[in-house]
Structure P
Amino acid sequence: MSSNRHLATDPNTPPKILAKLSGDTDVVTRWNVASNPNTSLEILIKLASNTDEWVRQNVARNQNTPLETLTRLSDSGVWVRRTP
């Protein structure tokens, strides 16, 4: 696993680092940032507009994603389901 991918999956990675990784050219790194519980609301909202469907799906699955963003994702055709 690349170091950026690893950082993006680590729940202890600081939000500032995750913000930087959210613009990584590697899509898997962006998927991981979107899934990370430590990702800031600002970055989740930004990633909700990502061109990659799986990034948007992971934003939808993130428990910290605001309801307004979930609604926008759902309206755009992204399957949204929250799991406990």
Structure Q
Amino acid sequence: MVLRRLRLDNGYSQDSYAHQTGYHRNYIGQLERGEKSPSLKALFDFAESFHLEPSDLLKKVERCLQQDSVRRANGSFKRASSK
């Protein structure tokens, strides 16, 4: 989700971002769908492409994961309490 949001916010299509970073478009898509996890090298490359420190990119991912976790917990609570 973070990669997709950053890519779109910076005006890249998957094709143009793949060309910019040197990674295959299919790999970018797999990362965005959560089907693959990036290597440390890829994470550093992606951070650099967005003019971010790798630690800042990881913080964005961490916040996103925390928000997803809260949303899932709230959704599970609502479903369980409505039965």
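Which structure, out of P, Q, was distance in nm of label points 7 Å out along Cα→Cβ at positions 59 and 75 calculated from, if the result is 1.4? The structure behind it is P.
Which structure, out of P, Q, was semi-axes √(5λ) of the Cα gyration tensor in Å derived from, given a value of 29, 14, 11?
On the way: P: 20, 13, 11; Q: 29, 14, 11.
Derived from the structure labelled Q.
Calculated for structures P, Q, relative contact order in percent (Cα under 8 Å, 6 or more apart) is largest in Q.
Given a computed value of -23500 for helix-only ellipticity at 222 nm (-39500 (n - 2.57) for each DSSP H run of 4 or more, over all residues; to 500), which structure among P, Q does it belong to? Working through the options, I get structure Q.
No lab work stands behind these numbers, since they all come straight from the coordinates. Nothing here was measured: the structure is a model prediction, and the numbers come from that model. Cβ atoms are built from the backbone, for glycine too; each structure is taken alone.
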